[in-house]
Structure 1
Amino acid sequence: MQKTEKAVITVIGKDMVGILAKVSALCAEKDVNVLEVTQSILQDLFVMVMLVDITKATVRVADLADIFDELGEKMDLKIHIMHEDIFNSMHKI
């Protein structure tokens, strides 16, 4: 049985219509499955964290990072993806 690989996607920027839809559509296009989503609006700031399954992704995490950077620039957002192992290592006490 193949081990599930996961990544964390964070999105921060000015709230606008379509952020979740565009990030999710890009995930679907690259065979990245969205497992969990949490989002908040803090005044006019949009904040979203997604846990995604990248086991069947058609591109590497580094390539996804570049693709999300492009989308972020177009939408004036900061979109970051990090492999779960790196995320967990950075947040251990």
Structure 2
Amino acid sequence: MKINETIVSPVLTEKATFNTKDKVYMFVVNQKSTKFQVKAALEKIFSVKVSDVRIMVRKGKEVRRGRKMLAKKLADQKIAYVKLKEGKIDIFPQA
């Protein structure tokens, strides 16, 4: 998998912003990517040293949409929690 396909987007929520004090950053990653691919991509893109990568799958919600209120399922998301040894990622607001 290519580096630019591994990382989809950063997660910019209140929880993610609060975790930046401990050098833990959250990213939405590709469903097929592994911990090792996420670590390699972040080290190459942002020039940081990654110490730990934890991955979880956030299940998609059931929503009711449309005129007939039919139930649809939103897509699952794979979230990576990345802890840095050294360096800083500047796209996150500082808490």
Work out which structure the value 1.3 belongs to, where distance in nm of label points 7 Å out along Cα→Cβ at positions 17 and 41 was derived from one of 1, 2.
1
Comparing relative contact order in percent (Cα under 8 Å, 6 or more apart) across 1, 2, which structure shows the greatest value?
1
Which entry (1, 2) yields the derived value 22, 16, 12 for semi-axes √(5λ) of the Cα gyration tensor in Å
1
For which of 1, 2 does helix-only ellipticity at 222 nm (-39500 (n - 2.57) for each DSSP H run of 4 or more, over all residues; to 500), calculated from the coordinates, equal -10500?
1
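Here, each number is a calculation from the coordinates, and none is a lab measurement. Keep in mind that what you see is a predicted model, and the values were worked out from it rather than measured. Cβ atoms are built from the backbone, for glycine too; each structure is taken alone.
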